[in-house]
Structures are given as structure tokens and as C-alpha cells.
Structure I
Amino acid sequence: MSAQVYSALLATALLSTSVSAKQYWSDTSFSLLKGNNYEVGDNEKNVFTLEHASGHSWGNIFTFVDRLSPVNDDNKELYGEVGMTFNLIQQKDSFIKDVYLASQWEFGSDKFAQFDNLLLGGGVNLAVPGANFFNVNLYRRNNEHREASNQLTLAWAFPFADGFVYDGFMDAVDSTDSTSSSYNFTSQLKYDFGQHMGIEKSKLYAGIEYVYWHNKFGIEGVTEKNANLLLQWHF
């Protein structure tokens, strides 16, 4: 399925649910990241991320766009994801709180190439103690420039202490005829320092993002171990 077709279906889904849908929560943030252990291309990059997540009576939306600016060359990159889930079963007093269908559009480009991938599947939201959410998704990946593959995704958020948050995701992708299996474990440990500056709680964070990406982009033997300084503003 092409990106244009997916975009049309996404717009149709949003319009069809907007009339009777109720929004329960919404969060938008802007992040600045700086690291110097990137693999593939320049090893030092600044990353600007715009992210949005919201919960609705029909399901959830999660989307973000990364702008990656290398320090030592001019190959700027753009990467983004648009994800939607659609509720099937909701059990508020069960360990499996939600069962849903899941879709995701990945897009990216740099000076050499661009791509659009479509992921379709399903998942569950688990009632893990202490977690704001703990999602497990399984997708079939329809890749534009390589064979189709499968992906397991975990995503979580754990608030603790007074203003600390540990959140992140793990993507595990199986091999194809042209790529190796890979997994990307990315997590953030951040602190709400804005609360000490007269700013509303849960608005301004600083911390560290750590990436462990084995066989990055499916390239055998390329493993990224990358710590980034993080500044994040929620609005």
C-alpha cells in the first residue's frame, strides 16, 4: 500500500470518528537531543523532535517527526511515524486492559533517498504495576525498498520519585533476504526540573536518552550505543 493510499485512509478514519468521538487526553512535546556516537553517517548529530499523543473513545494516536542535523556534513535527515490504534476490547479491571488493531506509517528522507513503510497489526495495553502504560504490538511490515518483515514493539512509561520519568520503546525486526534481524532499544530517563522554576509540573524535563541499536537499519555488524543529552518541553 502506498503512502498516498495510507494517508487517504488515515484522513478518512479520522473524519469518520471525529463526529461522535471523545478525546480523553492529549500531550504534545518538543525535544532537543545531542549525541556523538551515531552509526551510519556522521557520528555527531543534533536532533529536533516534535511529538504528539492523544487518547480517544475509539483508540489512540501517536505521531512524531525527527529532524536530524549532522555536525560534520550536510546530509540532513527527516524521519517520522504516524500511528493509530482502534479499540476492540477494553477491560479496566484486567491485566490485559485493552486489545486493539494497530497501524503505523513510517516515512523518511535524506539527500540520497526516501522511503515510506506501512505497518499493520494489533496489540495489547498491559496493567504493569507502576506504569502509566505498557504496550505490546505485533506488526507486519510492508517495506518500500525491501521484502516484507515482522516487527515486535514494546512501549512504556514509568513515573517515579518526585518528577522522574523513565520511558521508551523496543523494536525487534526479523531478517529479510537483504537485511539482518535487528532490535532498537531506546529509553529516556528525565527529570521535571521546570517545577523548581515556577513552571507547571510535567512541562519541562531534562535528562538522558540512551540508544542500543543492534544491526542498525538491518546492516549486519553495525551496532549503535549512543547516549544523548535531552531537553524536552510539553505544551
Structure II
Amino acid sequence: MQQLSTWLRGEEVQRLRRLVEVSGKIEPPKNPWELFRFKFNDMLGIVYSSGKVVYHEPLASVIEDVLIEEEGIEVGSDEAGKGERTGPIVVAAVALDSEARKHLRARGLLESKSISRSKLMELASLVIERSEAYEVKVVFPKELFSRWRRGSLNELLVEWYYEVIAHVLGKVKASRVVIDSFDERRLRERFSSLKDIEVVIEPKADEKYASVAAASVLAKEIYLKNERKGTKWI
């Protein structure tokens, strides 16, 4: 049986404990790193002091019930392939409503960096299915060489992020845009033109925001499908 994991915020941990006390069974921790163990219908879950929770896949719906996400549509953006020698650079933007963010988090989205290729493919399909809108830009080495001047790759990346996010914002009314930061100054300057929408620029945003993790999954899956198509760096 497949195991899943995700990260819970403090209030979500307490919501899970209260739900288990009513409908399941609390079990004591077995080491100093565990907060508590729980069971539903003989399916086991473990909550760690870090906020990480590990559980059997049938418990995903239980986890989803305790997750908290702000109402509204959130657009996240991330890239894949920039640090790889071969293949394209892929930049993705994904729009998710609050229910989709909870659904994807409960199915292991925030742990996408450590999952198998088959699970990555499964999550990418689920992201597309649950998204309100998405956009992907694939820049193969030939195009990159035609546009890149040494030292200005971040300028190109900022423009590609803006392009995919603007495309998605043309399809949905979002309340927030979240970007995995790589050059905060350039990003803030470029996205200052967006009005009446919150713009969040944070490092490692894919570990905290479901929309960014969704964009990361989509970008990585498309990169892996094309990773042998051309060489970027010697």
C-alpha cells in the first residue's frame, strides 16, 4: 500500500488530533520526533513534531478534511531545467482554487522533490485536472542561445515567468500570485505593474505554497520528457 506525506501547519495538526479523537484512534508516539500516531479503519498515520505527517494513501481524504487554505484562486509559478546541462528550461504557472490546493496537498504535492518518476507523472496529471488554468513555456537550448547574453539569464527568466503568469491571469480572477524567488529585485520590479492582486515572492516557495509546488511538478515533468533534447551548458 502506497504511503503519502505532506506538511501540516500548527492549527491543522490540532484539527487532525480533534478529528481522530472523535472518529479514529490516537496512539502514543514511539520516538522523540513523533507528536502522535493515529488510526482510521486500521490505516496508520504518524504526525511528527516538524509538522510532517506520513499516512497510508486511503487516509488522504482524512488529511484533506483538516487542511486550511485561504479562499480564492492562487497562481503559482516555478521552473525546471535551469541548473541541468541538457534539455530545455521549462517555466510553468498554475492557478488553483482553495479546494484544489487542499486536494493536492493531501496527495503528496509538497513532497514532490523526493517522489518517484511514476508518482511525478501522476501528480502532473492531477495538477492539470484540478487547475483552473495553467501555462507552460518550454525554451530549448537553440532558442536560449539566440536570446541569452552571458550574465543576463535571470532577465530572461523574469520575462518568461511574467509571460506564463500573465497568460493565466488572463483566464482567471486570482487573489494572489506566488513566485519561487531567484532574483527578488528583478521580479519585484517586473511584477509591480500587477494591480489589485497580492504578489508573494519567496525562496523555496514550492515547499510552502501548493500553487508553486503544482507549477514545479508540471515544469519538472515536461522537462524530464525533453531532457535529452539539446545541451545548454558545457
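Just so it is clear, none of the values below were taken in a lab; they were calculated from the coordinates. Keep in mind that this is a model prediction, so the values were computed, not measured. Cβ atoms are built from the backbone, for glycine too; each structure is taken alone.
If semi-axes √(5λ) of the Cα gyration tensor in Å computes to 27, 25, 18, which of I, II did it come from? The structure behind it is I. Quick check: 1.57 is what I get for Cα Rg over 2.2 N^0.38 Å, for residues 134-181 alone, calculated from one of I, II. Which structure matches? Comparing all candidates, it corresponds to I. Which structure, out of I, II, was relative contact order in percent (Cα under 8 Å, 6 or more apart) derived from, given a value of 14? The read-out was computed on structure I. When helix-only ellipticity at 222 nm (-39500 (n - 2.57) for each DSSP H run of 4 or more, over all residues; to 500) is computed for each of I, II, which one produces -12000? Comparing all candidates, it corresponds to II. If you work out mean count of other Cβ atoms within 10 Å over residues 126-133 for I, II, which one comes out largest? Evaluating mean count of other Cβ atoms within 10 Å over residues 126-133 on every structure, the highest lands on II. For which of I, II does mean count of other Cβ atoms within 10 Å over residues 94-101, calculated from the coordinates, equal 15.5? This value belongs to structure I.
Computed over structures I, II, FRET efficiency 1/(1 + (r/R0)^6) of positions 22 and 190 (r between Cβ atoms, R0 = 35 Å, to 0.05) reaches its largest value in I.
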